[in-house]
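All of the numbers you see were taken from the coordinates with simple rules; none came from a lab. Quantities reported herein were computed from a predicted structural model and do not represent experimental measurements.
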Structure 1
Amino acid sequence: MTWEELKDESTPDLIDYVKSVNDPGYKDLAEAAFIALTFRFRKDLIDKCVIMSRKWQRTEDDAIELVNRVFNRFWQYPRYEHSECKDGNTDKCFRKYLYGIANREIVKLYNPSYSPYDGTEKVITSLIDPSVNYEPERLKILQEYEKKLDQAFAKLPPKHKIIYLTYKQHEKEGKNLPRHLTLELREAVGGLSQNTIRIYKMEANELMRKEFGNG
């Protein structure tokens, strides 16, 4: 499937397609939908990022780098929820959502002392967060993928899944997990040493690559 086939799809549908990226059967659809979204919102985001970058005494090339980081962040963590769009204008709400990512990413880019962690990070034991009111279709997708994850992780001890999900959710490039989360994770997996956790993490990632083609 190509993004051109989806260019007339509604923004809500495109977002939902992107959210299905972790389901092997929908990966091509998710990738095409993501490209369609970038074409739809790229110009607006560039204009916004140029203004933001100038405030940091940066160039238009820096703004383009920021735009790329914003879209990459959404691709990695497509957490936009339609239920949070109060006025029903998804294009407007999604644009604001992207601007919010840009505000955070620009600090990471230009403030070397920035920490990506805020102290609210917690151990992840399931793809489904009981505190989140998911839309039915989104919940169904998560439940289906959770079932596939459980089938895959049945080949390893249960602690591997907790370690995998926690790192997948919180690990930032070039950064270690914050100390409070490291301690909580060790407690959640029965007091394993940090070295053992690293080994379990590598084993879990290798399993995911074999089962789903990703890690």
Structure 2
Amino acid sequence: MPIAGDPKTTSRLALQLTRPLVLVGLMGAGKTSVGRRLAEFLGVAFCDSDAEIEAASGMEVREIFERFGEPYFRAGERRVIARLLEGKPGVVATGGGAFLSPEIRQNVAEKGVSVWLDADLDTLWARVKDKPSRPLLQRPDAKAELARLKEGRAPVYAQADIRVMSEADGTHDAMVRRILEAVVAHDRARPEETATLRRIARDA
């Protein structure tokens, strides 16, 4: 099933999402920005698990880490992602550490399709170095810590259904196209009735 046109064009055919697309990967990979554009193109809801946690708690992620610790945050994260997977199929952007949870990985495998947005270290660093909201990078050797996280988490992220590289000079629309093409390729290996994306006719 080829992807016709690009996210800026209209067509009599639309892509219907049948299960959640769950974006995983390190901070700076573009999960939120690309995920929002992807959801817009598909005409589905977009949810960011960190934003959902902040809305529910009334605190920023960094403050939750500081006041209650990472285990407390991860427990809330598991509950929030489980709830997001139960709703109407949409695009879900997860926090960088979410996919490390075996419970979350299992839940995503059963109810959605996981997409690893990967990027090289320099690209990630350029995107996050000036953002004080990243609690795991509040240290003098922040880039070295990011490199350590990238190396340590890569084998877990690699368990995702799909991997798409995020390039430093790539546009959001280009990333949306690459993700959709990767999902279509993933669908080819599955029975048609379980396809993640289906073509439907748009209203004229």
Structure 3
Amino acid sequence: MAIKQIPSGGDRNLSYIIIDENSKKSAVIDPSYRIGEIIDEIENQCLKVLYIINTHTHHDHIAGNTLVKEKTGAKIVAHRLASIYHDISVDEGAVLDLGEKKLEIIFTPGHYKDHICVLEGENLFTGDTLFIGCIGGTHFMGSSAKDQYQSIFEKLLKLNDKTKIYPGHDYGKAPAATLGSEKKTNPFLLQKTFEDFCWLKEHWEDYKKKHNLT
């Protein structure tokens, strides 16, 4: 599996093209604002795009859906709760075939009610559920800190430590990292209780200043 990470503007958004190298079948994850770079990559590699996968339906993760679909004919994939147009509805445990590869859907509500992560082997595309060094916010309608805590601690942290995290925003010291590394360094993953987790969310800005985090 080849993975192309594309900085996509906005708030340091990251889009992805994942490619089954033998068949050239591919999927675009979270097409954001710099769609030209995504289209150029698809055309330069002569890729057959089967899916446009939205980890969730906040605008900065779906802004490029229409253009990528027009250019490639790919099917838009989103969770069954998504209110936007999509061709394929998915839920926990759904599997998408991508050539010789399998894309497993993990339902991870919290940052938003329709959030999913995508697991391919030991590659995990986390959208805004889990960033490098921090996590997504839960301060707006459709979000839930409790759901986010359960999604992270009861699902994502159960995966192999070698799993590589590819987030939806480049907020960390690196644009990707292993789950094992994040377990040791991400302050949110070090919290022992839901109450501690919520406290850190509430005091995150002060925590960053105290610990010289950017």
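Quick notes
- Comparison of 1, 2, 3 by mean projected area of the Cα convex hull in nm² - largest value held by: 1
- helix-only ellipticity at 222 nm (-39500 (n - 2.57) for each DSSP H run of 4 or more, over all residues; to 500) derived as -15000 - corresponding label from 1, 2, 3: 2
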